[in-house]
Structure I
Amino acid sequence: MLWNPATRWLAKNLNWVTTQVPPPPRSPDDVEKRKILLVHAHPRTDSYSHALADAVEAGAKEGGHTIRRRDLYKERFSPVMTAAERGAYLRDFDMVPKRLASDVRSHLDDLRWADSVVFVYPTWWFNVPAMLKGYIDRVMVPATPGSGQGAWAFPDSNIQGKASIGSGGLVGHLTNVKRVAGISTYGSERYMGLLAGDNGRNMIGTGVRALFDPSCTVLWMGLYSLDFCSDEQRADFIDKVRETIRDDF
C-alpha cells in the first residue's frame with residue numbers, strides 16, 4: 001500500500017465504517033510516545049492470551065511508550081453490576097454525583113490517563129469473556145452532569161460535547177483516547193467468526209469506540225483456528241503483536 005495523505009485519510013475514514021479495514025500505520029513523522037492502557041481478560045497466567053498481553057507490554061516498553069496493565073482476573077475485578085450500581089446508572093439526571101465503587105474509579109482513572117487502549121482477550125462463543133463484558137458494564141458508566149465522573153452522557157444532559165454516533169447517540173467523555181486495538185484468539189476460522197457476528201469486535205469497534213475521540217481508530221489483530229495453529233504460527237503472531245505495538249500503533 002502506498003501511504004500518502006489521501007490514502008491515510010481514506011483508510012482512517014473507512015476504519016470508522018468497519019474495523020475490517022485497518023487504520024493506516026503510524027506516520028514516520030509521528031514521534032510522540034503513547035500512553036497505553038492494556039486491559040487483559042483471561043483467567044490463566046500460563047495461557048497463550050497471557051503471552052499476548054506480555055507481548056503488548058514488551059512492545060510498548062521497547063518503543064519507549066508508557067504502559068499501564070490491568071489483568072482483570074488477577075486483580076479479581078468483579079464483573080457483576082449490583083442492584084445499587086444499576087439504580088445509580090438509571091439516575092443520570094438527578095444532578096447528584098454518583099458514588100462509584102473504588103475499583104470502578106480506579107479503572108476510569110486509567111482510561112482518562114491513556115491516549116491508547118489495548119484489549120487482549122480470547123473469543124469465547126463468538127464474544128468477549130464475561131469478565132471483560134462486566135468491565136464494560138461497570139466501568140463505562142454514564143456521567144452525572146457537572147460531576148466529571150463517568151465515560152459518557154446523553155446529548156441532552158447539559159454536558160457539552162459532540163455526539164459520537166449521531167443526534168440519538170452518546171457524548172463520549174473519554175476523548176483523550178485516540179486509538180484502540182483489539183487482540184484476540186479464535187477457536188474457529190475467520191469466516192465463522194464473521195458469520196456469527198464477531199460480537200466482541202463489533203462491541204469494541206462500535207459501542208466502546210463511541211466513548212472516545214470522534215476520530216479514534218480501531219486496529220484489530222486476530223489469530224484464528226488457534227487449536228490447529230502450529231507453535232511457529234503462534235510464535236509469529238506474538239512477534240507481530242509486539243512489533244505492531246512498538247512501531248505502528
Structure II
Amino acid sequence: MQYLRMLPQLNVCCTLNFHKSPPNTLAARNIIVAAIVKKSHVKQGLYVFDIPAVASSIGVATSDVLAEIQTLKMKGEVTYEMKDPAFCYTILEFPKDICSLSSHLTKWLAEIETCKVRKLDIMSSAAVAAMNDSSTSELSSGAKQTLILQSRILDYFNGDDKCNTPSKTTQNCAFLRADIKVFLQSNRHAKFTPRAIARIMHGVGSPAFPNSVWSKTHFWGRYMSVEFSVIMEAAQTELFNFVDRNAALAT
C-alpha cells in the first residue's frame with residue numbers, strides 16, 4: 001500500500017508583505033489569507049509562514065496557496081519572497097502508527113544523505129590524492145594527476161574498497177557535549193538545529209549561519225575529525241537539555 005506521494009519541490013518558507021488592504025480585511029473574505037495570518041510569525045510588519053502548514057490547516061494543496069498569493073501580488077495587494085527549498089509529501093493513507101511511518105521516512109532520507117555524502121567524500125579524496133602525488137614518474141604533473149583520478153574513478157565504479165575515504169571518529173568525543181553545552185550558553189540569542197551546530201563544528205557555513213560571522217567562534221571546525229552524524233546526535237541531546245534547563249529556570 002502506498003502511504004505517501006511526493007510533491008514537487010518548493011520553497012516552504014514565505015515572507016509576505018501587505019500593501020493595500022489590511023491583513024485582517026483580506027482575511028475576512030479569503031480563507032487562505034485567514035490561514036496565513038493565523039499561522040504567521042510577524043516580524044517587523046512581515047508575515048513569515050510555512051506554506052505546507054498553511055495548506056494543511058485548511059485542507060488545500062500547496063499549489064492553491066501559491067496560486068492565491070501570486071494572484072494577490074498581481075492585484076498589488078502583497079509582495080513576497082520564498083526560501084528554504086524542501087521536499088514535501090502528502091499522506092494518501094493514514095497507517096495505524098503514524099510515528100512508525102515518520103521513522104521509516106526519516107531513516108530512508110538519512111540513508112540517501114549518507115550515500116550522497118560518501119560520494120562527495122570520495123570525490124574529495126580522489127582530488128586530494130591527485131594533488132598530493134609525490135611519485136618520480138617522468139610523466140608531466142597533469143598526466144599523473146589524470147591517471148590517479150582515472151584509477152580512483154574505476155575503483156569507485158568497480159566497487160573496490162580502495163576508493164573508501166579515511167574514516168572519521170564515530171565515537172562521541174569526551175569533550176564534544178561539553179563544548180556544545182558551552183556553545184549554546186554563549187549564543188543564547190540564536191536558534192539552532194542539531195544540523196546547524198554540526199555544520200559549525202565541522203567548519204561549514206550556511207545561509208543562516210555564514211562562515212563570515214560564525215568562523216570567528218573558536219568552536220568553528222573544531223570537530224572536523226568526528227562523524228557529522230555523531231555531532232548531530234550529541235547536539236540534539238544538548239538542545240533538549242538546554243530547553244529543559246531554561247524551562248526549569250523560568251518556573
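Rule-based calculations on the coordinates, nothing more; no lab input. Computed from a predicted structure; not experimentally measured. Cβ atoms are built from the backbone, for glycine too; each structure is taken alone.
A value of -10000 was derived for helix-only ellipticity at 222 nm (-39500 (n - 2.57) for each DSSP H run of 4 or more, over all residues; to 500); which structure in I, II was it taken from? Only one of I, II returns -10000 for helix-only ellipticity at 222 nm (-39500 (n - 2.57) for each DSSP H run of 4 or more, over all residues; to 500), namely I. Here the criterion is distance in nm of label points 7 Å out along Cα→Cβ at positions 9 and 81, and among I, II the highest value is seen for I. Computing log10 I(q)/I(0) by the Debye sum over Cα atoms at q = 0.08, 0.10, 0.13, 0.17 Å⁻¹ gives -0.31, -0.49, -0.84, -1.41 for which of I, II? The read-out comes from structure I. Out of I, II, which one gives 1.1 for distance in nm of label points 7 Å out along Cα→Cβ at positions 33 and 49 as computed from the coordinates? Source structure: II. Comparing distance in nm of label points 7 Å out along Cα→Cβ at positions 1 and 41 across structures I, II, the highest figure comes from II.
Comparison across structures I, II (criterion: distance in nm of label points 7 Å out along Cα→Cβ at positions 65 and 113) gives the highest value for II. Taking distance in nm of label points 7 Å out along Cα→Cβ at positions 17 and 153 from the coordinates of each of I, II, which one would give 4.8? Value 4.8 for distance in nm of label points 7 Å out along Cα→Cβ at positions 17 and 153 corresponds to II out of I, II.
One of I, II was used to calculate distance in nm of label points 7 Å out along Cα→Cβ at positions 193 and 225, giving 1.4; which? Of the options listed, only I reproduces it. Looking across I, II, the calculation of FRET efficiency 1/(1 + (r/R0)^6) of positions 25 and 177 (r between Cβ atoms, R0 = 30 Å, to 0.05) that yields 0.95 traces back to I. When percent of Cα pairs over 19 Å apart, for residues 73-208 alone is computed across structures I, II, the figure 55 traces back to I.
Between structures I, II, the greatest calculated value of relative contact order in percent (Cα under 8 Å, 6 or more apart) is seen in I.
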